[in-house]
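All of the numbers you see were taken from the coordinates with simple rules; none came from a lab. Bear in mind that the values here come from a model prediction, so they are computed numbers and not experimental data. Cβ atoms are built from the backbone, for glycine too; each structure is taken alone.
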Structure I
């Protein structure tokens, strides 16, 4: 698989832009900060996951003064070309199409353009809120598990419907609303138990390589722990029944897969609160590399690797060890300075030449 061409219209600071990375090696996007190089990676990542790896809203990704932004990409895989098109809209519903057909699940996007991303913000995977850690698992599941894409969409839909009902009743549950809530609880219990089991299985599979990669990145033999931390024990149906009075009173769903986390530790210490920034950054990189290797193994081809200025936050030793651990395959790397010594670049592109289709 290889990204052959990317076109942006009214995306971030780009009125129009075109970009053709090297199909097999590493393309370096070189430019000062604030010129749009991360936006190029963000656009590619959006096509692969349906969201911004920077945590931005769709409206934020639309250029000031424009009502819609468009991202189009051609991907070559197994001798065939796949066209992926995204429309981000302020007023209408945003959409993504693959070969002119709507992409309905994350799996549809992952099959069209599989991506893994490394960014300075990745340290938040360790020290940030649980949502970032859940996103890493869910993005990986969409790449690894045929069923996961639809499962994730179903869970999100049921949670939206249940949340809307809880807000609507305003703390007072009559017979009709109670009956409707029973339906959503039954569905959430079934789907939530399945999603939690799949996530927990993935964490168990990732834990050993994450520990080994951390050791190699940090040159530290400290043991690393990773366990899935659910927001309930036992069957979810029972937990939902217990939580119902509180959910009705508060107007939110207080238990479910949307409240789960991944507990990370280094030498038995909580990595989120008791690890140094260097330790947290090494652990975050180890998680990303482990996912990339697992996806490569499962799909028998490496995902497109997006490297957003990752070397600027690393000391020379960690940077060199990261280079040694990066797998072969197509990659796009952004940097504001010369690429790190030892990086073999297939092409170096000045981001300024991408603006306005130059």
Structure II
């Protein structure tokens, strides 16, 4: 389903002037605090009436100021999941879910409850009240309530922001299942690069109320010119990989990607499962010759594709590893000492325990992430 935005709106001294168009999947509105993410999602929801512009989804016009169209928010058929779950404390989980179903068109109030409950893994919670739920469980129920309203679009405004790391690890696999198994497109607001790298199909990068870039997640994250906006400290690359085998004797998992083979602490994912890795630039070392007798298990060959601005002590270097991009953060001294230039053959080294498993996307259980944390300790 296509979402098209072209709006201009002033909020105090802040001017939102955004235009973009995206397809289905999970679209992340990504940027620093104050970049306009929540203002855009609230405009889609009908909570903000823009001074000028047009919003359409799936061919349905929600806003067109030139024609005087502003569909009331209760008629837009959009689901909204906030930072806080906002469940009714006096109702059970089942009753909270069924409340959402009342907002679905009569013809579509079918037997979706069981499907949504299974999708979000909340079958054992149905008779509890919100006060007896963890933060992650509350958010899963809030997502289920929004889905049962049969929305044409699901809006999620930093749904993990109020959760600790353990609760985030609990809920992330369910958002992935929602992205992959549900037919409902998702607009997901976040300023966490790890969340975006793990979840997003498409990224809309925002800065000071304007759209700086739109494109597939891997493409946006590898662009060196966008690092001032995506964050140099957290810079990295998205790697698509497949589980090749498990080495039970050493509790390792082998992943296969275009860039080469990866070895990671044992993952609870079946052979053949497709995963997404987030490899941070600060965890990548470069060598001009093939290294030997070292502890790092991941050694990938490639060529230097681009070198970022080198007017400071730190430089980002993008590599082409058999068509897969990786980014390394080096000192300017190291770049000069190694004689790195576009086209220079290199070897990239990444320690197995350095790969951010919290950003691993795929059919894994939170248990595997906890086990990996223990291995790092």
Check: Upon calculation of distance in nm of label points 7 Å out along Cα→Cβ at positions 62 and 238 from the atomic coordinates, which of the structures I, II produces 4.8?
Finding: I
Checklist line | FRET efficiency 1/(1 + (r/R0)^6) of positions 14 and 102 (r between Cβ atoms, R0 = 25 Å, to 0.05) from the coordinates reads 0.50; which among I, II | finding: I
Checklist line | Structure from which -14500 was derived, helix-only ellipticity at 222 nm (-39500 (n - 2.57) for each DSSP H run of 4 or more, over all residues; to 500), options I, II | finding: I
Notebook entry, point to check: Where does the value 2.4 come from, among I, II, when distance in nm of label points 7 Å out along Cα→Cβ at positions 214 and 278 is the thing being computed?
Noted result: II
Next item on the list: Determine which structure produced the value 1.00 for Rg/Rh (Cα atoms, Kirkwood Rh), for residues 222-309 alone, calculated from the coordinates; the candidates are I, II.
Entry: II
Check: So P(r) over Cα pairs in 10 Å bins from 0, in percent, for residues 54-229 alone, computed for just one structure, reads 8, 24, 32, 25, 10, 2, 0; which one of I, II is that?
Finding: I
Margin query: Can you rank I, II by relative contact order in percent (Cα under 8 Å, 6 or more apart) and just name the one with the largest value?
Written below: I
